[in-house]
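A.B. asks: Structures given as structure tokens follow.
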Structure 1
Amino acid sequence: MKVCIYGAGAIGGYLGVEFMRAGADVSLVARGPHLAAMRANGLKLLIGNEERVVHPRCTDNPTELGHQDFVIICLKAHSITGVIDAMRPLIGPRTRIVTAVNGIPYWYFYKHGGAYEGSTLESIDPGGRQWRELGPERAIGCIVYPATEIVAPGVIQHVYGDRFPIGEPSGETTEDVTRLSALFSAAGMQAPVLDRIRDEIWLKLWGNVCLNPISALTHATLDVICSDPATRALSKAIMIESQTIAEKFGVRFRVDVERRIEGARKVGAHKTSMLQDLERGRPMEIQPLVSVVQEMGRLTETATPALDAVLALVVQRAKVAGLGCTPAPVAAKTPAFA
């Protein structure tokens, strides 16, 4: 099985080490000092009390790698459109694209059914390029729950977690998702095949849509945001708005708002990914975690006053930090593919 991990950072590197140890033919696409370190010394994973080192095929030039069975995208969601051309040499007639990214993926309305079937979302897929050029029919959804970080070039620290739920947009259990799930299992991770992958996407996004921007604005950790009465109430208000939107698209939530917030509180003094990006001077994932929910609210004519206010503030925060941010999204478009 040929697997290319496109974006071999913290999560991608973790997958690369474990997939190689499970016997997969793995290639990693990376860049900069991290790539140089992997080429020179291999890729090291620190997990528990163990140090695992592999020597993968790694490159910043995907044309060297040929067609793959699976391309697992582990980039920040806002980076994907910019690498579509570079990704083309990896994609053959039967290649599947696994979206291991935060937020709503480009293929969301493929095999969705209903009035929005075939729609694209401008906030996450500007101009519908991912939909047209990567193809929603290739996509397999994947939710990333583990926490990992690059502690030095070529060195990944596993913090917690091993769950990567996956699923076809159609909800079918196909040969491809079964093979992919088996690979995760052989690598010591959990990748249950879900028949309602969108429910799981929203369950994770439900916390991200409020906790990430609030943390970027306040620099508070999850335990503080979820314990302070004012920020907990604001988080709840945004989550209720988001739930209203998601349910209009047929999503089912298996926990209630209070339980979801309490689960985040119990994570402890954890900095969200958006706060980490802000502190490191990197673009924040505002569009796939927040703007897209606003855009979907506009589609369903759902008022989102709490979300709108926090989104306006975090966009301004990004601009002041010199990180840039696109304006609020326009209404989604429906392509001819529908």
Structure 2
Amino acid sequence: MLIPLDQAEALARAALLAAGASPDMAAATARALAAAEAAGQAGHGLSRVPQYAAFLKNGRADGRATPRIVNERGGAVLIDARHGLAYPALAMAEAEAAWRARAHGVAFAGVTNSHHSGAMGLPVARLARQGLVALAFTNSPAAMPVPGGRRPLMGTDPIAAAFPRRGAPPLVIDMALSEVARGKIMVAAKEGRPIPEGWALDAEGRPTTDAKAALSGAMLAMGGTKGALLAMVVELLCCALTGAAFGFEADSFFRDEGNRPRLGQALLVVDPGALAGSDAFAARIEAFVAAMAAEEGVRLPGSRRDALATRAAAQGLEVPDALHARLLALTAT
């Protein structure tokens, strides 16, 4: 069914409040989920509300947690999410990184004791609209092995980056580091279809085309060893610097029961004015965009998400009837 964007956000907020989230946590989370849904990232959108509600009810997330700054020096700041849902802490990190980047030229905002952080392209896009270059990293529960390994130690560990443009939406790159989304393997397992070799290993560490065997094994990084090493970089940035838990220390999000994941996130933000200068930066960005646009069929990264978000703001969100009914049921619990 088609519902206005603000109503979808209000419904998500009400469901999270009923599950035990504080007003601030429910509002920040609902806002992020509705924005992801509007941008076509349904896997990080409203479908997450029932999952988050379960985590709040069974103690995997503390609905009353309030993030706080626990360490800071110049452009660096560490925020403790205190086992709550990630979004209030991420909002604090975004604000802190923005002013610190303007004050110091560059800023690093780390988040520790955090949770699932959704579409990381959203905070970097907001920072880019303020004229800042922004990169975001998060680890996640273990799904991929290290190079040469067999058992999952690292998450799929998304990376996002955004680069501002003058008079145009920013360039936004947002990707997980697995060869394929786990959801595609889950669908193949449900339908009894094989998966391509190179997507996953079975529980014994052998390459497999059996989707069910893959779900009990490990996903593979995109680009083989290089992708796995890039995931290792994300784990170390998000955890070693912040004191957060590594992917192998966090229980899967595909189960309602489990530990508090204590994940880490990081925002690296740069003010272009501190380097070649804002004018030079803008000129260089447009030179690259022009070279891209000269080739037929090339699409600027982030353009599809921008178009979908604009349409959703004007026309509303298409929410599956079953999900809408589930959200309504959660508001009454």
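We did not get these values from a lab; they are worked out from the coordinates using the rules stated. As the structure is a prediction and not an experimental result, all values here were calculated from the model. Cβ atoms are built from the backbone, for glycine too; each structure is taken alone.
A.B. asks: Hey, mean count of other Cβ atoms within 10 Å over residues 169-176 derived from one of 1, 2 reads 20.1; which structure?
C.D. replies: Numbers: 1: 13.9; 2: 20.1.
Matching structure: 2.
A.B. asks: Can you say which of 1, 2 returns 23 when relative contact order in percent (Cα under 8 Å, 6 or more apart) is computed? List each step's numbers first, then the result.
C.D. replies: On the way: 1: 17; 2: 23.
Source structure for this number: 2.
A.B. asks: In addition: In terms of mean count of other Cβ atoms within 10 Å over residues 57-64, which of structures 1, 2 is highest? Walk me through the numbers on the way to the answer.
C.D. replies: Values: 1: 15.5; 2: 18.2.
For this comparison of mean count of other Cβ atoms within 10 Å over residues 57-64, the top structure is 2.
A.B. asks: Distance in nm of label points 7 Å out along Cα→Cβ at positions 41 and 289 computed as 2.0: which structure among 1, 2?
C.D. replies: On the way: 1: 3.0; 2: 2.0.
Of the structures listed, the value fits 2.
A.B. asks: If we compute Kirkwood radius over Cα pairs in Å, for residues 97-232 alone for structures 1, 2, which one ends up with the highest value?
C.D. replies: Working: 1: 16.8; 2: 16.3.
Structure 1 comes out on top.
A.B. asks: Have a look at 1, 2 and say which one yields 0.55 for FRET efficiency 1/(1 + (r/R0)^6) of positions 105 and 249 (r between Cβ atoms, R0 = 35 Å, to 0.05), as calculated. Let's see the in-between values first.
C.D. replies: On the way: 1: 1.00; 2: 0.55.
It traces back to 2.
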